[in-house]
Structure P
Amino acid sequence: MKDTRENLDSFFKDNTKLLREYFEVRMTIYRLYAVRFLSKSAGYFLWIIISLFLLFLFIIFVGIITGLWLSHVTGSYITGFSITTGIILLVIVLLVLLRKPLFVNPLIKTFIRQSEEHVAEEDQF
């Protein structure tokens, strides 16, 4: 019994350094995964912000052009811009009603797919 305990103690003393090094390497790997995930997320976030800003500008210009064109067709600024406002309001209502199949479900599927890819990459190590 004493020999077994001494062998176990010597085993732990000899391998403590290896075990500590193993954990440090694993922590470094997880830190690198976190940095990669955060940098990708920040890049996607910046891309979304810029895209939304450009889309906002596009919608404003299309609204102004449509309002001016309908004003020319109807002969009244009020009528032309009112019709344009109605069209934009109709688009907003449709987007609100269809938000789940158009935005929420695809977003959830994308997050699930990315998390599965992330888990698969971790399993490689």
Structure Q
Amino acid sequence: MAEAEQFGSFTEPETRDELGARGCSYYPKRDGSSAGSLPTLIVGVRDEQAVDEVNDVGLGINTGQLNGREIAQVPGPGGCIIALALSDQARVDIGVTGLDTEPACELAAQVADVVEPKLPSEG
């Protein structure tokens, strides 16, 4: 995701293929002078898990739509995930960790706004 820099200063993305998802993690650049929490962004494709299969991590699941696409927001302690439907059986997860729940969900929503238009139509 070339647009990651609009959300902060990140190291080069690291590819990952674990826990049923393949994707990239964007870790914040830390220069020693950075104060406070810095977010990590994660974008993962789950080829065999639908939006309605997302796990509640203790703070509930909020469902809705983004540009006509089914989504599920999963707030959690120290982060937030927004799952975007690709089909009845696949989704893309946008994750933010390293921040309190509310700012993590706000940042995840901003990232989802950038990622969603790049996804294929649901089908």
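Determine which structure produced the value 101 for volume of the Cα convex hull per residue in Å³, calculated from the coordinates; the candidates are P, Q. List each step's numbers first, then the result.
Values: P: 139; Q: 101.
This value belongs to structure Q.
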Review point. Out of P, Q, which structure matches 10 when relative contact order in percent (Cα under 8 Å, 6 or more apart) is calculated?
Key: P
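Where is distance in nm of label points 7 Å out along Cα→Cβ at positions 12 and 100 largest, in which of P, Q? Intermediate values should be presented prior to the final figure.
Details: P: 5.6; Q: 3.6.
Biggest value here belongs to P.
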Revision key, fill the gap. If FRET efficiency 1/(1 + (r/R0)^6) of positions 20 and 84 (r between Cβ atoms, R0 = 35 Å, to 0.05) is calculated for P, Q, the one returning 0.00 is structure P
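If helix-only ellipticity at 222 nm (-39500 (n - 2.57) for each DSSP H run of 4 or more, over all residues; to 500) comes out at -33500 when worked out from the coordinates, which of P, Q was used? Don't skip to the end; give the middle numbers.
Working: P: -33500; Q: -4000.
Answer by label: P.
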Review point. Here distance in nm of label points 7 Å out along Cα→Cβ at positions 44 and 92 was calculated and came to 2.8; which of the structures P, Q was it taken from?
Key: P
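Bear in mind that the values in this text are calculations on the coordinates, not laboratory data. Everything numeric in this text was worked out from a predicted model, so none of it was measured. Cβ atoms are built from the backbone, for glycine too; each structure is taken alone.
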